[in-house]
1. Given a value of 11.1, 35 for Rg and Dmax of the Cα atoms in Å, for residues 280-351 alone, calculated from one of I, II, which structure does it belong to?
2. Given 14 as the derived value for relative contact order in percent (Cα under 8 Å, 6 or more apart), which of the supplied structures I, II does it correspond to?
3. I have 6.0 for distance in nm of label points 7 Å out along Cα→Cβ at positions 176 and 208, calculated from one of the structures I, II. Which structure is it?
4. A value of 22.5 was derived for Kirkwood radius over Cα pairs in Å, for residues 88-247 alone; which structure in I, II was it taken from?
5. Out of I, II, which one gives 4.5 for distance in nm of label points 7 Å out along Cα→Cβ at positions 32 and 368 as computed from the coordinates?
6. Matching task: -20500 is the computed value of helix-only ellipticity at 222 nm (-39500 (n - 2.57) for each DSSP H run of 4 or more, over all residues; to 500). Pick the structure from I, II.
7. Given a value of -0.53, -1.12, -1.20 for log10 I(q)/I(0) by the Debye sum over Cα atoms at q = 0.07, 0.12, 0.14 Å⁻¹, point me to the structure among I, II it was derived from.
Structure I
Amino acid sequence: MSRLEELIQELCPNGVEYKTIEELCEVQNGYTPSKKISEYWDNGDFPWLRMEDIRANGKELSDSIQHVNLAGVKGKGFPAYSIIFATTATIGEHALITVPFICNQQLTHIHIKEDVSSFLDIRFLFYYSDIIDELCKKNTKGGSTLPAVSLDKFKKFLVPVPPLEIQREIVRILDNFTSLKAELQAELQARKKQYEYYRDKLLSFASDIPLFQLGKVCDLQAGKAIKASEISDIETNQETIPCYGANGLRGYVGKSNQKGDKSIIGRQGAQCGNVCYATGKYYATEHAVVVTDKGYFNSRYLFHVLTHANLNQYKTAGAQPGLSVSKLNNVMIAVPDKKVQDKIANILDNFEKICSDLNIGLPAEIEARQKQYEFYRDALLSFDNSYFVNVEREREREREREMSGTAD
């Protein structure tokens with residue numbers, strides 16, 4: 001029997017008490033200091049949080065992308081170790097904030113009441129917030145206005161309050177799952193940075209290596225438009241030809257307009273300048289530029305050097321950024337001896353293969369750990385007999401997987 005099972009049987013064998021959010025926490029919607037008053041924003045260093053902060057930096061935050069001046073803050077702001085929930089427009093996201101802050105009106109903030117802090121752990125409430133997110137999604141009103149969760153309804157959502165010792169044991173278990181996932185993500189990021197370091201090192205040439213305008217050594221040609229209805233998301237018996245657009249592989253079609261081992265540059269949208277490598281027969285849309293070597297390059301070297309060139313820097317400004325063929329023609333490209341190109345291409349292809357294998361293995365492992373975390377989170381926070389049944393089933397599955405791996 002696990003430590004948690006022992007605690008549950010000892011401290012709450014007949015279940016746990018549930019309380020509403022408003023019984024446990026102070027609840028308040030966020031606000032935006034007036035943009036018309038410059039004093040509220042000039043030289044600000046007080047965190048002002050928005051959904052963009054959660055998207056960019058995750059679910060545990062100690063700072064914000066934008067800041068306000070204390071002159072624009074009502075009172076002392078919201079206290080450290082509060083939780084914010086997305087309750088307007090984007091629904092079903094949350095974050096733990098570890099510093100004093102304010103947030104905009106799309107977010108609702110909660111912090112544990114002073115007289116409740118002796119029996120409710122903030123990290124337990126943080127983990128239970130995944131379930132509160134789901135309650136928000138199920139209680140959204142919309143119609144002609146933005147989707148939103150009523151503050152009165154939000155306050156009535158129920159939260160289990162097991163004995164503090166049980167809360168802390170649940171937090172310890174879930175912290176371990178979260179830590180393992182973070183380690184895997186860090187490993188994946190480290191391998192990507194290692195590849196980029198060696199790529200940049202190999203493609204930084206001495207001044208004696210000749211530079212040519214890309215248009216002098218290659219033909220650049222935009223592809224042709226094709227109806228969206230002719231593009232299949234998956235390969236079928238009829239649509240077997242890869243179709244490349246602004247962001248790489250777009251899908252599959254029934255005809256080709258290009259062939260050969262060539263680099264393709266995306267030319268439309270915020271990510272324009274991305275480079276992919278195509279082989280065999282394929283179709284290039286009007287949002288892709290096909291690069292055809294005039295006899296100067298190892299095709300894989302050309303792919304790597306174009307990737308290294310950061311072509312996105314040449315995009316036009318505007319609501320819909322883009323790359324013109326005329327601008328691409330003027331990009332300067334190093335053209336070393338073919339033997340040097342072959343060597344560089346071979347080294348970088350080997351690095352890319354290692355990273356590709358990791359990109360398959362590590363994300364798959366991260367996804368598996370995420371599913372395992374979600375299973376245990378839901379089981380741990382259910383507080384009914386299904387916890388013991390479900391966890392025992394999961395343990396049995398883990399034993400079977402271990403036995404299967406041993407047999408192999």
Structure II
Amino acid sequence: MKAKQITETTAFIHQAQKEAAVHNWLEVNCCLQQSPVFATKSSFEQTEQEIKKQILELAIAVLIDGDFQQKWNIAKIFPLMKTYAIAPLITLIDDEAIDAETKWFVARILGHFPEQRVVIALAKLLQNTQESDLIAIAAKSLATIGTPAIETLTNLLREPNYRLAAAKSLAHIRLSPVLPALRGLTQDENSEIRLLAVEALGSFHDPQISPILIKALKDTNSMVRKEAVIALGFCADLCQELKLVTHLQPLLYDLNPDVCRQAAISLGRMSDELANQALNEALRSPNTPSSLKLDLVKALAWSNISSALDYLQEAITTESNLVCQEIITVLGRITLSELKPQAISILKEFWHSSSSSPINFECRKALATALGELQALEAQDILEQLAQDETKMVQLYAIASLKKLSQSSHRANH
């Protein structure tokens with residue numbers, strides 16, 4: 001560095017130190033960014049050690065005590081310091097006294113440095129924090145580092161003290177080179193690690209991953225089974241090829257209610273006749289709890305297949321009032337134009353059957369709402385009867401739906 005540049009830099013540093021003493025971080029930021037040491041990409045490396053130290057101390061002070069915008073601006077000069085800044089930044093990210101916002105910036109800056117110590121520091125952050133923003137930025141920085149991060153983390157899996165942290169970090173890197181490591185982790189003896197691997201693999205839509213997810217459906221840990229069910233629910237395009245209904249149907253009867261519920265949701269996403277048959281069988285089973293039956297009803301409606309509505313029509317007259325109410329509600333939410341007439345027909349038939357079996361208050365209220373949502377002009381007479389219901393609440397719902405029909409008819413005529 002030339003004598004003139006040293007003199008200018010020293011002047012900027014002295015001014016920055018004066019501003020730092022009174023916590024004027026905006027001016028500190030300006031002084032540092034105007035310093036000749038950042039004139040070119042290599043200028044800082046050629047700077048004297050003492051000047052480097054002073055600049056780094058000032059930059060870290062802004063990073064710790066500045067506001068968000070000041071932190072954002074000062075963060076731009078750290079990559080220009082290259083490896084000189086790494087150790088102090090890692091110290092910051094490991095310090096429990098440092099606030100989450102500062103750690104977020106540190107984690108973001110570290111993504112510029114593809115070194116093993118950086119990868120380890122980010123992995124430890126992922127292991128120890130519960131802050132969603134910190135988790136997201138640490139994962140993004142690891143992904144930015146890319147292949148070097150994956151290699152380091154894969155090697156760390158061999159270290160018992162770092163295995164869980166390494167697994168968590170690999171699970172947050174959604175890049176294809178991470179797949180071999182994740183596949184191996186699905187067989188880990190630690191269920192937490194298997195869970196991380198299955199959850200991560202589920203974000204890759206790759207036919208080669210599906211057999212691994214299918215195998216995970218039989219995992220001894222219910223959380224792992226649930227994640228596998230969730231992931232396979234997004235593979236509807238592979239439903240017939242992989243016989244997903246055959247694999248998912250047994251999970252409707254899992255010992256864990258959450259797994260059963262998720263199996264219902266995933267089968268509903270298949271939009272498949274066999275999937276609907278499986279859902280209907282579970283719905284009709286006397287051993288199925290009411291809470292799950294509600295999910296089965298929703299799943300059938302989500303499939304947007306006519307046969308699903310046939311099954312719901314059968315169930316509406318045989319199930320409990322709670323399930324009946326849910327069936328009415330989901331029929332009212334049908335948006336597919338070709339299925340709306342069938343939904344309206346089911347609700348009309350249900351109403352006309354009430355002479356032999358009176359409809360309870362909640363179901364009448366749900367019926368009034370559903371017919372309005374479907375804009376069922378052909379069921380106007382039912383709504384008019386409901387508007388004269390003995391219960392004020394049902395009357396109000398029916399009147400609101402009649403207004404919807406009137407508005408719909410008016411729009412149609414104009």
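1. Label of the originating structure: II.
2. Source structure for this number: I.
3. The read-out was computed on structure I.
4. Of the options listed, only I reproduces it.
5. Of the options listed, only I reproduces it.
6. That value comes from structure II.
7. Answer by label: I.
FYI, it's all coordinate maths here, none of it is from the lab. All values derive from a computational prediction rather than experimental measurement. Cβ atoms are built from the backbone, for glycine too; each structure is taken alone.
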